[in-house]
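Peer 1: Structures follow.
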Structure P
Amino acid sequence: TLIELVRRFRYGGHLDAQGITERDQFEVLEKLVEHLAGGEGTVKLYYIVDRRDFLEKVKTVYARYAA
């Protein structure tokens, strides 16, 4: 999760090394992406959503109504 990622970066000293002092997890994410992208500019973020559990539930519900 984002919270776990930020915590690991913070306790590992990575955020301090990059001069990232924000406390809000979303501000930290924004600063990390800015740093990785090489500075300010246009950056596209892609989110990966794991929907396997949701799809299994849908299949179960559909199977109940189909029977």
Structure Q
Amino acid sequence: MLSPYVSAIISFFIPGLGQICKGEIIKGIILFIIAMIIFIVLKTYLTQNIGLIYIYNLFTAYEAYRGKLNG
């Protein structure tokens, strides 16, 4: 039997594995599938828009710093 800490650690690396090791197989599989869907959606969105996000990041950092100097 795994300790709660080990279960949490392995679930950090592979979502749902802690539940599977505890015997909650269906719950673990569902959590794994949900995590993979979220990962795929975010990966697709971020790789398509990473340039825009980066430019926005630079612009807002510049504006925040400029605001500190002037205000």
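Peer 1: Given a value of -18000 for helix-only ellipticity at 222 nm (-39500 (n - 2.57) for each DSSP H run of 4 or more, over all residues; to 500), point me to the structure among P, Q it was derived from.
Peer 2: P
Peer 1: Comparing structures P, Q by mean count of other Cβ atoms within 10 Å over residues 14-21, which one has the largest value?
Peer 2: Once mean count of other Cβ atoms within 10 Å over residues 14-21 is worked out for each structure, Q has the highest.
Peer 1: Can you tell which of P, Q yields 47 when percent of Cα pairs over 21 Å apart is derived from it?
Peer 2: Here the read-out was taken from P.
Peer 1: Please compute FRET efficiency 1/(1 + (r/R0)^6) of positions 22 and 54 (r between Cβ atoms, R0 = 30 Å, to 0.05) for structures P, Q and give me the label with the greatest value.
Peer 2: Of structures P, Q, the maximum of FRET efficiency 1/(1 + (r/R0)^6) of positions 22 and 54 (r between Cβ atoms, R0 = 30 Å, to 0.05) occurs in P.
Read-outs: derived from the displayed coordinates by stated rules, not from any lab. Quick caveat: nothing in here was measured; it's all calculated off a predicted structure. Cβ atoms are built from the backbone, for glycine too; each structure is taken alone.
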